[in-house]
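The following blocks contain the structures, represented as structure tokens.
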Structure I
Amino acid sequence: MKFAESPFCFEGKLKTCIVDGRIEDELEKSLLDRDIRVIKTTKCKDVYDAISYHPDIQFFNCGNGKIIVAPNLYEEYIELLDGLGIEVIKGGKCLKRKYPEDIAYNVCVVGKYALHNFEYTDKEVLKYLDENGFERISIKQGYSKCSICVVDDKSIITADKGIVDSIEKSGADIDCLLIEQGNIDLFDMNFGFIGGCTGILSDSEVGFLGNVENHPDFEKIKEFLNKYGKRYVSLSKEKLIDLGSIIPIVIEQ
């Protein structure tokens with residue numbers, strides 16, 4: 001067994017991922033048909049319903065078989081991941097219903113950079129980032145991972161212009177594709193986010209939870225992925241849905 005080396009990027013093929021426990025049958029079958037084991041989250045009753053099962057809300061994936069989990073869900077994750085050899089670290093900040101008390105673990109990592117509203121980041125996550133030499137890029141958007149589709153270590157897709165502006169201001173070596181906001185479902189919310197409906201499936205594939213061809217900026221997305229040697233994989237025929245990202249855990253090289 002080999003763990004994904006970084007939180008959202010890896011070399012090889014995805015073998016085990018963590019996804020929202022409400023994932024639709026067609027989406028789950030598409031992952032299983034690709035020989036990807038699906039671990040479903042349990043509900044966090046302390047945040048609002050739309051994001052209550054979102055993995056990128058519940059924990060921060062450090063990579064290399066380590067995750068930092070909100071204390072509210074620590075015991076659940078010990079049980080959920082039993083037998084996988086994953087180190088489950090208890091975070092310092094409990095998730096609560098009102099923003100920004102629900103964003104402590106929603107940090108996005110792109111290569112050597114970490115993006116978040118660091119005023120609200122969990123202390124254990126900050127410790128991990130600092131000890132591992134990540135450069136921080138402060139952004140106003142607290143739902144950082146939700147808002148960012150990580151294509152590779154130097155490229156992202158987002159609908160949040162503020163994120164793009166912050167990256168450009170920082171001078172970070174990250175290429176950004178800015179797309180139209182909306183056109184992604186998120187249960188009872190007005191719309192979801194591109195990061196929350198995506199995840200890397202292999203060296204050459206980015207998976208979409210739904211049919212990305214129906215997105216108004218599909219051609220731009222396709223061209224951007226091609227630029228970085230990636231192709232899109234639509235995991236269902238339905239509209240894109242934000243399920244809090246496809247979090248990579250185990251890979252095959």
Structure II
Amino acid sequence: MGVQDFSQAPWPDVASATEKGVLAVLAIGACEQHGAHLPLTTDTDMAHGVAGRIAGELEALLLPPITYGDAWNSEAFTGTLSLSPATLRAMIEDIGLGVRRMGVHGLIIINGHFGNREPIALAARTLVGAGLPVVHLDYPGMEALAGKICDSAPAAPGFYHADEVETSIMLALRPAAVDMSRAAPEYPEFPPTFGIEPMQLRDFVKTGVFGDPRPSTAAKGVALIAGIVAESIRLVGLWRGHHGI
């Protein structure tokens with residue numbers, strides 16, 4: 001069958017795929033600041049790029065991405081456009097119910113933005129209750145991969161934003177959208193209550209960068225993507241085996 005990309009496929013081709021039994025892959029990103037060297041669509045570009053490779057491996061339906069997310073904590077940076085958690089959850093549920101009506105056997109969600117995690121988890125709970133198996137992945141294995149592949153230290157354990165990790169992946173996926181002449185490091189001091197109360201990132205970071213993007217290369221991005229996709233495929237295999245799909 002091969003991957004069916006919704007952005008290119010006419011409806012009879014999708015109908016043929018669903019008649020044979022198929023999974024769907026949905027990327028969820030954000031429209032959020034990523035420093036001066038990366039585009040506002042970075043989270044969506046990364047998630048959809050990874051989702052496309054996973055869909056190719058699985059011969060699955062590649063859905064159009066959700067290009068906005070819950071990016072409230074970056075709203076102090078011009079250009080960030082955020083959805084409420086309730087809105088994002090409703091979008092995921094509606095899309096999931098739609099692919100279930102089409103006959104899709106299961107939904108794989110690739111999340112590209114931290115703020116989306118809770119709405120995704122709650123939507124998945126609803127969809128599973130409606131009879132659609134759902135698995136949601138947040139770049140599994142990234143921290144270990146970054147430790148092996150990247151040269152710079154993260155701004156905080158497991159925290160990657162406009163740094164070497166994300167910049168390298170963008171250089172692999174959309175090099176024309178990256179301006180390395182504007183790449184500059186920033187290692188902000190995290191407030192002691194970070195993570196346990198709502199706060200705007202701009203209160204303690206000036207540029208929106210967390211880490212050092214300067215050592216980024218497309219080759220590192222290719223390696224990071226390959227590792228993330230491989231671990232994602234492994235986890236999807238476990239999920240499929242559990243549900244018999």
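Odds and ends about this structure:
- Origin of the value -5500, where helix-only ellipticity at 222 nm (-39500 (n - 2.57) for each DSSP H run of 4 or more, over all residues; to 500) was derived from one of I, II: I
- Label whose coordinates, when mean count of other Cβ atoms within 10 Å over residues 36-43 is calculated, return 23.1 (choices I, II): II
- Origin of the value 3.8, where distance in nm of label points 7 Å out along Cα→Cβ at positions 100 and 196 was derived from one of I, II: II
- When mean count of other Cβ atoms within 10 Å over residues 4-11 is calculated for each of structures I, II, structure I gives the greatest result.
- Value 0.97, calculated as Rg/Rh (Cα atoms, Kirkwood Rh), assigned to which of I, II: II
- Label whose coordinates, when FRET efficiency 1/(1 + (r/R0)^6) of positions 172 and 236 (r between Cβ atoms, R0 = 35 Å, to 0.05) is calculated, return 0.55 (choices I, II): I
Where a number appears in this text, it was derived from the coordinates with a stated rule and is not lab data. Please read all numbers here as calculations on a predicted model, not as lab measurements. Cβ atoms are built from the backbone, for glycine too; each structure is taken alone.
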